[in-house]
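The data blocks that follow each hold one structure.
All of the numbers you see were taken from the coordinates with simple rules; none came from a lab. The model shown is predicted, which means the values in this text are computed figures rather than measured ones.
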Structure 1
Amino acid sequence: MRKFLVVLDDSRECLNAMRFAALRAAHTGAGVTILSIIRPEEFQHWIGVADLMRAEARERIEAHFEVFAKWMRDKQGVNPDLVIREGDPVAEILALVNDDPEIGVLVLGAGTEKSGPGPLVTQMSKNSGSLPVPLTIVPGDMSKERLESIT
């Protein structure tokens with residue numbers, strides 16, 4: 001089965017990327033994989049403290065995932081998978097795409113700030129010519145109704 005890969009982070013634009021991926025998956029009979037990446041620099045502490053912080057980060061990610069997963073299951077009939085990785089976001093996205101041959105599209109949300117679409121969209125766009133899957137960038141300020149009409 002083809003899957004849409006979407007990145008779960010703390011950005012506002014993440015919500016539109018989630019919606020888009022779920023709606024497209026529901027309309028095409030595909031699946032959704034949600035990737036959340038823990039940056040290792042968040043844990044530059046003593047080992048015991050770092051382990052505790054890592055566990056708390058995983059709990060927070062799983063709680064956020066459950067909110068999105070419930071919406072996807074209840075409203076779209078899509079049961080997403082969660083993948084949590086630790087490392088550099090671009091490297092982890094590429095590694096997951098290469099590890100899972102069912103991933104067919106990477107979906108990212110673009111920020112609406114004047115400074116640009118966000119670091120992840122910027123970095124992935126620069127590498128888009130060599131990505132092994134298409135990259136879909138969803139505008140962060142696109143309305144729910146517009147998203148529904150184009151998916």
Structure 2
Amino acid sequence: MNWQWQGFAQLSGADLYAVLAARAQVFVLEQKCLYLDIDGLDPVAQHLLGWGMVDGRRCLAAYLRCLPPGAKFTEITLGRVLTTSANRGVGVGRELMDNGIAYAQQQHPGHKIRISAQAYLERFYAGFGFEAVSAPYDDDGILHIDMLRG
């Protein structure tokens with residue numbers, strides 16, 4: 001995996017296209033959630049892109065965005081967390097979260113990290129030190145919970 005952090009202005013057109021295509025594939029098509037993915041927060045986020053190789057081509061395998069404290073919540077927010085279908089179950093998601101948490105802590109020391117997690121992934125995120133801070137709630141037809149990491 002080749003991991004790359006970039007601000008919105010540093011994303012090439014091709015990289016941004018890969019990000020938006022992966023987000024649409026995972027969140028809209030696979031999870032059948034009709035929502036406005038382009039929510040105005042990408043320009044203030046740092047974007048973590050995980051690249052792999054498929055048939056000699058560089059392909060986006062994993063992605064998340066990191067919002068600074070105050071952009072969405074008072075805490076740092078990690079969101080739009082995804083691994084593409086071809087890269088699930090092989091540890092890429094764990095690498096993604098490790099990189100995201102390390103970056104968030106380095107850039108904003110002393111701040112908590114908030115995620116809105118799909119409820120079925122609560123144990124996965126608990127393995128990174130996140131604790132549930134809300135009851136499950138429906139978000140576009142999928143149960144979610146808010147989780148914090150101190």
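Of the structures labelled 1, 2, which one yields -6500 when helix-only ellipticity at 222 nm (-39500 (n - 2.57) for each DSSP H run of 4 or more, over all residues; to 500) is computed from its coordinates? Each step should come with its number before you reach the end.
Working: 1: -14000; 2: -6500.
Considering all the candidates, the number was obtained from 2.
When relative contact order in percent (Cα under 8 Å, 6 or more apart) is calculated, the result is 34; to which of the structures 1, 2 does this value belong?
Working: 1: 34; 2: 18.
Label of the originating structure: 1.
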